[in-house]
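Rule-based calculations on the coordinates, nothing more; no lab input. Given the structure is predicted, the values throughout are model-derived calculations rather than measurements. Cβ atoms are built from the backbone, for glycine too; each structure is taken alone.
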Structure P
Amino acid sequence: MSARAPVRIEDRHQFDCLIDARSPAEFALDHVPGAINLPVLDDEERHIVGTIYKQQGAFEARRVGGAMVAANLARHLREHLADKPANWKPLVYCWRGGMRSGSMVNWFRLVGWDAQQLPGGYKRWRHHVLAVLEAQCPQLPLRVVCGATGSAKTRVLHALAARGAQVIDLEGLACHKGSLLGALPGVPQPSQKAFETRLAEQIEQLDLSRPVYVEAESRKIGRIALPTPLLERLRASPCIELDVPFDARLAFLLRDYAYLGDDADALVRKLEPLRPLLGAETIERWQGWAQTRQLAPLFEELARLHYDPQYARSQATHFHRWAERQTVPGASLDEAGIDALAAALLARDAVDQPETPRAHVG
């Protein structure tokens, strides 16, 4: 490839380093996977330059911004890039492939590196992500793992992956367990764009000739919305239901959500949205258990009175092939029991499940 040839998104892996020249806040919102952030303007500097542009015009903004860019590039050369050899080959992008990445590329070329700019920048990457989701989701040979609350569906997915199966862990990508109490302590959810980037990157690596296992999800996982092409494919795909006794599910929930007892006040607040559905008396009883950290009776009633009835109502409504689902029974949800469920699921799916049609089913 010529040193000045236009770079395609698909060419990004041919470079030694992928550099995001945008501000730290832009980078945190979403970025091309594998990129490092070497901003030519930090968040405050970008705000200052933008204000000068509005108040004093383009020339003064370029003059002030140019000095900031030069100082930041000099710092990057002294610090982060001090050990790079003469044959180092970076690919640089900014928001739209404009002045920020262009300035960095020009400096790097003056040093002697074969630096190149990604035309269209992050905006082009974003179009690529949406195109992948639109084109690939309708072709995914999904197997939807269903089961009542506490069936350890996510853990079964992990066990399937450990056995070599293809898995998309949507809750892992969204950093949320998908339920009212599903927020992970100390772990913020990614932005919607970052979630879609992670999802598209994973989908691009799948072998569409083999099944892909995914957990049954509603339209939203916490505050993350599933892309419509994926949601439609999820609802049109064959289902495999984990059938686990209530006592085993409750024991798993008490282990898996034990951290909720660490912040009683937060748990009380999380239960409040259920008041209109279940009534003041029930919610106040549950909030009392939350305050005294009595998770066993709280989780038992949550499952029996809320989650299990909701599950029974929603599956047939949302999953078009629910009536023809395969069922995999399990006795326990300890480590061995979860692995046994994964093994049984693979065996049952291989024998009973027809190949998913590739055409999109709306």
Structure Q
Amino acid sequence: MRVMIVVTHLLGSGHLARAMVLGEAFHAAGHEVTVVSGGGAIERLKRPGVTLLQLSPLRSDGTNFTRLLDDTGSEAGEAYLAARRTSLVNALADILPDILITELFPFGRRVLRAEFLDLLGAARDMAPPPVILSSIRDILAPPSKPDRAAKTDEIVDRFYDGVLVHSDPKTTPLDASWPVSDSLRTRLHYTGYVAPAPADDHPEQAGNGEVLVSAGGGGVGGNLFDAALGAARLLPSYRWRLLVGGEDATATIARLQGNAPDNAFVEPARPDFRQMLRHAAGSVSMCGYNTALDLMQAAAPSVLVPFDAGKETEQSLRAEALARLPGFEVLKSADLTPERLAKVVTDVMAAPKRSGSHARFDGATRSVDIACAMAEARK
């Protein structure tokens, strides 16, 4: 079957990473997969066998997701956005998918509503139309206005055959962050978490005995890294490693290296991070979807400092859910100081260890099974 997955990441790389893992699972099952990306290009996320089609990129103006910037850093104009809509519909006509998946929309990305609705309308006009599914993570940003959920339900009812919820309902049911109506509930398919296969041990034992500090790929972890250097001074018996990502990584690394004590090392984010976690004494990180799964799989003692700038609530809700499991501690950004971080790191590393096998991580495979069964039933 031909599969088309449409995703736009506006801050960080988690949405695209999850879409690529999903695409890789479809490819492994023998299907022809194209991921259409509307965010910035991230070469390290490419996967063998998955075609990556890049639209003219957009990114948010920091945490202001209503102001979109084009590839020059200027506010995206109507002509730029119209060209994206045309490219997206043309891609649909070229691919002629049997399965069309939109990542996050219509539960988010409302600022891109016009291009998604153009795509969905064109898909419904195909003969025969593809199976249309929405792909959403465990925690959504709750609707800011009462009518937002109702409008989302209308779009789901009009265009979608189902919603793939990449979560374990025993840990984080969709109701924890989104008002689930009776009509929406009938379309939900819980898949388990979408994660790569668990990492193997690192061949060089990198990360062994270290406290790994990371902030994802969005370049928003400055305060976290500063507090970690202060905590490293207070806990000199531990080796701390700060892994810095984002567009400004080079400048951030140079600044941090100038303030680092002898037991702290600062370097760019690494592709072997998941392997390093298997050997780490502890982890300090934000709580994005992909990071949370990496931590659960590796069973590393973890301090979560959820990203909560602007009106962001997703990571805080996820952290609260994970805090019920052994080996997780939550430190709010408002409480983030070197002293508090040093104490929480010490506490979590002394706590009982947790198992990495309590949740389902086969969500990509389950998503393939669900989508393909629906497409086969339509034939």
Structure R
Amino acid sequence: MNDLKQFFLFCAGIDQQILKQCPSDENKYLGIGATVFFTGVLAFFSSAYALFTVFDSWLAAVLFGTVWGLMIFNLDRYIVSSMKSKRGFFGNLGMALPRLALAILLALVISKPLELKIFEKEINSEVLIMEQEKYKEQEDRIQERYAPQIAVYEADVLRLQAEIDAKTSARDAKALAALQEADGSGGSEIRNMGPIYRAKKADADQAQQELDQTLALNQPLIVEKTTAITTLQTQVATDISTLERGAFGGLAARTEALARLAQQSEAIHWASLFVMLLFVAVETAPILVKLISPRSPYDYLLAEHEQQFELAAKESMDVRKSEVLNRVREKTEVGLHQTKSDIKLRKAEIDAEIQQQLDRLRNGGWKYESNS
């Protein structure tokens, strides 16, 4: 039990030496640490499930899920431990806002795969529908590829058959007119096979010849184009049968299925929303607790400890700064004095040289006057 308590306090990211001086705050930070730990556990399950839908391997899912869970745990622990209570609500709020935004983002990332698991049965049914729609779309795309060519052949067949039908109708009408003229049921209504009948019979024979010519010309074309249509339809069926029906049900597809279910069902929409809000509440709870809680003894001791360190560090830096300034001043003044001494010595040397030259000039001038 003691080890578990120490572990949860570690999860809260506090200084346990300081906490020992204020045991009244222990329960508060035990709760915060437990929340951080279980958030990491939920992140592990969430990422493991999501990665299992990608890799179809429990080993890979567990390995990557463990890494992801530890990363979320470490990030949550850092967020909580770096938030220190200050004097004033608005000061704490300004410090908490970026941490709340990050916590909400993490909650959304963690909640989505677990939502997929919660609504798994409904999602599986919707994925089947989406799969059939996808296959139907692929089949329609293949049929659309061949449809214009098939339509051209079908139009040609209809046109050729229409010509045959027109010739057949004309032949039948003229043959009927000749028959009615022969039996007296039409035309002149005189039953005989006279010149009128023979003229109509000649027209019927002419129509029959035209029909025979049209049949001889169009029938092979109709057979050819019908065969082409059949070949194309067979090709369509072959292309459809050779389509690669890959596994449909990855993470993106399942997420889309959940979105479709939420649009179709108000109950699923609200349930999904509440699951997401639950994770947001869990993820932001430690930050909100530290935000709304008044300053506790631990906060005062921590602030005092940090202030002592800050003052000691500042004093140490000031001492080092003074030492550096003194050394610089010493070197500057010594250097300045040395420079002045060098200048004075050099001036003396120059003056001596000038005096010697003057003396030589005077001595040389005096000797010159004596000789003259």
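Looking just at FRET efficiency 1/(1 + (r/R0)^6) of positions 15 and 127 (r between Cβ atoms, R0 = 25 Å, to 0.05), which of the labels P, Q, R belongs to the structure with the highest value?
When FRET efficiency 1/(1 + (r/R0)^6) of positions 15 and 127 (r between Cβ atoms, R0 = 25 Å, to 0.05) is computed for each of P, Q, R, structure P gives the biggest number.
Work out the source of 0.99 here, i.e. which of P, Q, R gives that when Cα Rg over 2.2 N^0.38 Å is computed. Corresponding structure: Q.
Of the structures labelled P, Q, R, one was used to calculate FRET efficiency 1/(1 + (r/R0)^6) of positions 143 and 327 (r between Cβ atoms, R0 = 30 Å, to 0.05), giving 0.40. Name it. Don't skip to the end; give the middle numbers.
Details: P: 1.00; Q: 0.40; R: 0.00.
Value 0.40 for FRET efficiency 1/(1 + (r/R0)^6) of positions 143 and 327 (r between Cβ atoms, R0 = 30 Å, to 0.05) corresponds to Q out of P, Q, R.
-32000 is what came out when helix-only ellipticity at 222 nm (-39500 (n - 2.57) for each DSSP H run of 4 or more, over all residues; to 500) was calculated for one structure; which of P, Q, R is it?
Working: P: -15000; Q: -11000; R: -32000.
Only one of P, Q, R returns -32000 for helix-only ellipticity at 222 nm (-39500 (n - 2.57) for each DSSP H run of 4 or more, over all residues; to 500), namely R.
Of the structures labelled P, Q, R, one was used to calculate distance in nm of label points 7 Å out along Cα→Cβ at positions 103 and 271, giving 1.8. Name it.
Details: P: 5.5; Q: 1.8; R: 2.8.
It must be structure Q, since only it matches.
From which structure (P, Q, R) was distance in nm of label points 7 Å out along Cα→Cβ at positions 71 and 207 calculated, if the value obtained is 3.4? It was calculated from structure Q.
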